[in-house]
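Throughout, read-outs are computed from the coordinates displayed, never taken from laboratory work. On a predicted model such as this, the values are computed, not experimentally measured, just so you know. Cβ atoms are built from the backbone, for glycine too; each structure is taken alone.
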Structure P
Amino acid sequence: MLKILRDKKTAKKVWIGLAIIIIPAFTLWGFGSSSRNREDSAPAGKIFGKNVSALDYKNAYSATRTAAILQFGDNLPQVEKYLNLEGQAWERLILLHEAARRKITVDDKKVIETIQNAPYFQRNSVFDNRTYQEILRYVFRLQPRAFEEQFRQNLILAKLYTQITESAKVEDAQVREEWLKTNEELSIAYLAGLFSDFAKKIKPSDKQIAEYYEKNKDNFREPQEINLEYVSTESEKDLQKLRELIDLKTPLDQLAQEFKLTKKETGFFKQFAPPTALKIPPETLNSVLALKEHIPAPLVKIDQGYYVFALKEKKPGRLPELKDLKDRIKEIITREESAKIAQEKINACVEKLKTIPFNQLIKTNLDGLITGQTKPFKSTDQIDKLGAGQLFWDNAKKLKIDAVSPVFSDAKGYYIIQLKAIKPVDEEKFNKDKKDLTEKLLENKKNEIFVKFLEEIKKKALDKK
């Protein structure tokens, strides 16, 4: 069985199959507030004004990690550093509290039945206890009782998810509208003022560049640079004592000596761009900047380690000299001036359209604007000279045949379009796609409802009043 689990193709099927048993809400859990591991005797935190024991928190954390194994399988080691399992554990506790308030329960019979019917715990279509024990031992590293209790909670959360999202529905008109977005083909005539066409003629002078620099100095001012010192450990043995010394504002040097930890430095970095490899949480960085040099910020868990950061030194922000910004300012002026010219010329065309039709206007001297007519295109297609079709499809979809759009723009230019034709859609294909698309849209709608519910209940749970 273990050889089968180690096979990547088979393993992927196992993870996906097992994940189906768990509620979709697991994939919705975002990045809640991080937590600290505590001694078992101390509360881990509070929700709804009541203490959560360290043991309950650890059990919730274990369950979220099991869910991560189900979702990511062999890829978990690569993605785990991007997951906030601590935050997810708190969300799990909050949801279980709500389920208990609603008196949602799952009996032993349902738990046993669901586990025994899971195909990945079976051999020859029959539940196999040895397979079950091996997966729990070598994949989840859990005792059966612990896994079964997590499983019961998952089924309870599945019931909660169903209750919260039972009002979700999708109308046929919504399904068709969504389908048309990726299947209906339109053709347009267009008038475009592309910035790049006018940029070629713009040559900012040294005087213009200097004046721009003087007027916009604040936009070029660089933030202060800071250098942090820090220590880290993966051991949980002395965390309580370490926290106590941090609360006493013990300098980082003394902490390093006390716990025989190696002090390191980040090196100077701009205040709002800390080294990505360390993944310093924003709240930790804010705490560091609020303290004096060498005074440690609160202990923070990052991946599998515990870190203590302190400010070592600062370099004040500075304004680069004009000579260092000349090329950058030249590009900015060129972009702004070319956009201004394109807008003026396209607005002039709007005025002309009040007296002559679009098909005549595009035949006149347009002084740098370009025109053309597209082949039928979908929203997902690329349009020659214009780029991604989505913006043009969306604006054309609002029009009737031969109607002309208002001016619209993107990062490359200003545009006016005329809808020329709508290609009839393949109704047979729509009917074939309809069922799957309806299910997808319904699932998306449920997820939206549940995410909103989760955010609201988290606020209540963390309200200190």
Structure Q
Amino acid sequence: MKILLSSVCLESGTDIQLSLYYLKGYILKSNPSFEVSIHCFTENQSVPAILRKIIEAKAQVIGFSCYLWNIKKTLHICRRLKEIRPGVKIILGGPEVSPRAEEILAQEKAVDAVVRGEGEESFAQFIQAGPDQIRGISFRKDKKIVNTADRPLLRNVGKVPSPYLNGLVDLKDKSIKDVPLETMRGCSFRCGYCYYHKNFPYVRYFPLSRVEKELRLILSHKPHEVYLMDATFNSNPQRAKKILKMFIRYNRGSNLHVELKTELVDEEMARLLCQANAYNIEIGIQSTNPRTLKAINRTLDKARFRKGIRALNKLKLYYEIQLIDVLPYQSYEGLKNSLDWLYSLHPAKVVIFRLAVLAGTALREEAADFGIEYDHRPPYYAYKSNAMNEAEVKKIEKFSYAMDRLYDSQFFQKTLFAFKKNAGVKISTILEDWAAWESRFKRRPADYPEFLNR
């Protein structure tokens, strides 16, 4: 049997779709006689061009990995595929379709089945035995939609073959710049806006012996960056330090990308991050408003957070602190207060993300309680709430541009802090005023950022 695994990826970001390689490894482990190929595409490629490549593969089963950024295009491709090859079996999986399985099957006749949740075992069993007795599958039968029982998570994630150690990924390919790696699955937090913990409700670790072998192999090929995809890499600080020491031991010039909880960063961890060339560190705090944090089931220990930031700053590590705009009780002024507190810590960079009200999340179920209104089409951006009106949401977009130009670019950081110290002006006020001034320009030349710096 010929099986094609595919996904439409963002133009930027990691070059390797790790989930598809996990599937391929598990399928071949279950039945080595299957012929499994992987074809990934970018959002900039046209549907006709993508269709030609898929049809050339002559696969009997096609599986698509679905996310909020690619679902619209993926469904378009599915419809066209069924028109051209009615007999092909199309299976969808991923975080965008797991909570929407019934809706997708009811609306999209081109889709034959949806794999819900963790997909390796379900997909491998489905293509060999059909859906009826397979857990974690939604499909049509006699014009009705059937949802089989949820599949328990793999207790031992080490059972999933490593795409790297099994040679499924050609690390010699010079076009590969960034290499993703999981050292764990799951998340110990239960954030109301996030779906990840619904798919993986508890943390399971890949064996450290396997992680070490993978890092040694990956780093021997000198990729530009290794992205450790763990939801919170340092949720187990001692384990994280062991992995950082492995990275340092085998590194030959690659950068490291991780997502951290700053309250768990001490001076030793900061030093190890520095030695590991951690030049891409993400820190998501979302808000500093206690009422907002409680509503989304998060916590923030400001004293420990401040201590962690100082440890990172001491070694001049580059990191990005992330806020989210239209969260419950998050007002425009409250968001500015969060920024001013963060700027008082002299952070490397702060960004404000738009709230995506994701399917299957607690926040989507409770959105009406907070007056959160959002686009019901992907990427589900919120545009107002009880605490923030539409005009203020649009104002934040301009504010974010000011943050990027004046603070994140690092050209004007000293000036901003001088105004704050000597004139007592809040940095958020300066950014807000600059955004208002900049918005008066109607004509924007091609060299607009350079124009603004003149």
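Here are some notes:
- Comparison of P, Q by relative contact order in percent (Cα under 8 Å, 6 or more apart) - largest value held by: P
- Computing Rg and Dmax of the Cα atoms in Å across structures P, Q gives 30.3, 84 for structure P.
- Computing helix-only ellipticity at 222 nm (-39500 (n - 2.57) for each DSSP H run of 4 or more, over all residues; to 500) across structures P, Q gives -15500 for structure P.
- A value of 19.5 for mean count of other Cβ atoms within 10 Å over residues 279-286, calculated from one of P, Q, originates in structure Q.
- For mean projected area of the Cα convex hull in nm², for residues 207-358 alone, the highest value in the series P, Q is held by structure P.
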